[in-house]
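J.: Once you scroll down, you'll see the structures, which are given as structure tokens.
Please treat every number below as a calculation from the coordinates, not as lab data. What you see is a predicted model, and the numbers here were worked out from it, not measured in a lab. Cβ atoms are built from the backbone, for glycine too; each structure is taken alone.
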Structure P
Amino acid sequence: MSFPAAREYFIEHHPMRDLLGTVYIQYFSAYLKYKHDNEAKIFAYGFLFHGAFLLQNTELMELYYTKVRDTELTEGIHVVPAGLKYGVLLLYADFIGNAQLFRKSFNEMKKMRIKYIPASQKSVCSFEYSVLELLIFTNRVKEIKFLMDHHTPQTESDDPSIPTDRKQTHDEVWKNLCLLSHQKLGNTEDVEYYIHTIHLENLGIGWKKYYSILYYLALLQFSVDEHEQNNIRKKLVNLVEETHFTYFEEILEKEVSRNTSCSNEPIKNEWMELV
């Protein structure tokens, strides 16, 4: 992390979600030894919060939430960490059941979103994309629908220095977020569309396992074939063991229990209701 090129390439450009349950997360703390501006703080503490959430470490969640909350969105902060900040604020408010804090954070987010529309138009990741990435872990269907309805599409070409495979990954992630959002909203036709248009092989290194878990959980609810459901469960068990994301373990235990007791019972949309 003492080398600027390493910080830029391995952390800022390729934050690996697959490794947020491993010692890799420590690199975000090391990163902050060398970068002290507000953008770096929101970026690093946001990912540290995400890791703590997936590992169900409530004390660290509170610590990193506070760090993100207290770091101001100063002029010039990139659209991705800006959206990440509000994703953290909203997920934490929902997690602790503070409805007033959630409404306050969401209203602030809506105002900030407007300011970031020009930046979203120039970025492969919109402001709404970054917020939605964490909000999908809640049952806030009204707010999820708002982000979907007001998503700012990219209208300008990427920086030529951005590798093609990175845009391919981000595009696939957006389709995954759309799938999960439509599943929350009960839009069956849209769910079916995204189930069949998502190609997990398009996800880059460091992203594939995390988003495969989310995709397979959605697919598990969509599938009606018992054999396919069993295969999906096996894939999920392996992925959760590899990533150490304890957040998903209870969901899998319920799915295995349901399969053992009554394999024909319909799959319910429970995986996000654990928050």
Structure Q
Amino acid sequence: MRRLVAGWEIINILSIDVAVGAMIGAGFFAKIFAITVLPAGFASLGLTVWAIYTADHLLDAKKVQHSASTRRHRFHQKYFTPLILLLVAAVLIDVVMILFIRKIVFVYGAYLAIIVGVYILAQKQLWFFKELMATILYTAGVLLIPWSLHEAPLQWWQLIFMLQFALTVWSNILLFSLLDRRRDTKDNHRSFAVYFGDNTTRRVLLILFAGFLAMAVADLVLFPQTIVAETLLIAMNAALLTLFIYRTKFSGNELYRLIGDCIFLFPALYFLF
């Protein structure tokens, strides 16, 4: 059991679970939108998400002059050079994968890449919107392929699902910000919780949870045929809410990251239906 947990910790530290979660999310919405995603599209999405997250962790680790407070950043400090080489290899493979994706997906992806570039350039000035921008970019990345290939007008229940997913991503990132506040302060990392404090962050999280619940109830009442997909989204938020309620027990360790990132694997169960 310990080896299993240790192995999963390495997967989490390397953001592999995040990349897999993004691919599963894309497949989830592809099924909801009733479209087919080519393997190259999934591969490109996974590599892109992994590259962005790894680059961000490497940059954060590089900024910390002492031994980082988080296990993730200490790992990236220790294996900085090998991870740089892996990052370069991933980017090169991703470039090859992009050659095999559909034209419309490439066009939408190019637009998203420009937005990502602008955000990176303006990050120092807009860092207090870091969690919101990360939410928008991650959600846009997951929805990029299904949305770009979906030709029919979106239905209300599909729009609700998209908003619910975005709220789930935002809640996840803000919750990490809250639980990491002390470590981020020590390492001089900027975040919403560091800037606005614990109380404001907790209030925003409660608003996000309440907003999600309102949408879930409305969706189940108006569109009862979506109960399976809706149940998965509810389960994801229930896990986050549990972490929020028992945050004092999780703040002393980084187990919450394993749980918080793992919830994005839940939609894989939708493929069984």
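J.: Given a value of 14.1 for Kirkwood radius over Cα pairs in Å, for residues 129-224 alone, point me to the structure among P, Q it was derived from.
T.: Here the read-out was taken from P.
J.: Could I ask something else about it? Starting from the value -25500: which structure in P, Q was helix-only ellipticity at 222 nm (-39500 (n - 2.57) for each DSSP H run of 4 or more, over all residues; to 500) calculated from?
T.: Here the read-out was taken from Q.
J.: Here relative contact order in percent (Cα under 8 Å, 6 or more apart) has been calculated and equals 25, so which of P, Q was it run on?
T.: Only one of P, Q returns 25 for relative contact order in percent (Cα under 8 Å, 6 or more apart), namely Q.
J.: Still on this structure: Figure out for me which of the structures P, Q the number 3.0 belongs to, where distance in nm of label points 7 Å out along Cα→Cβ at positions 57 and 241 was derived from the coordinates.
T.: Structure of origin is Q.
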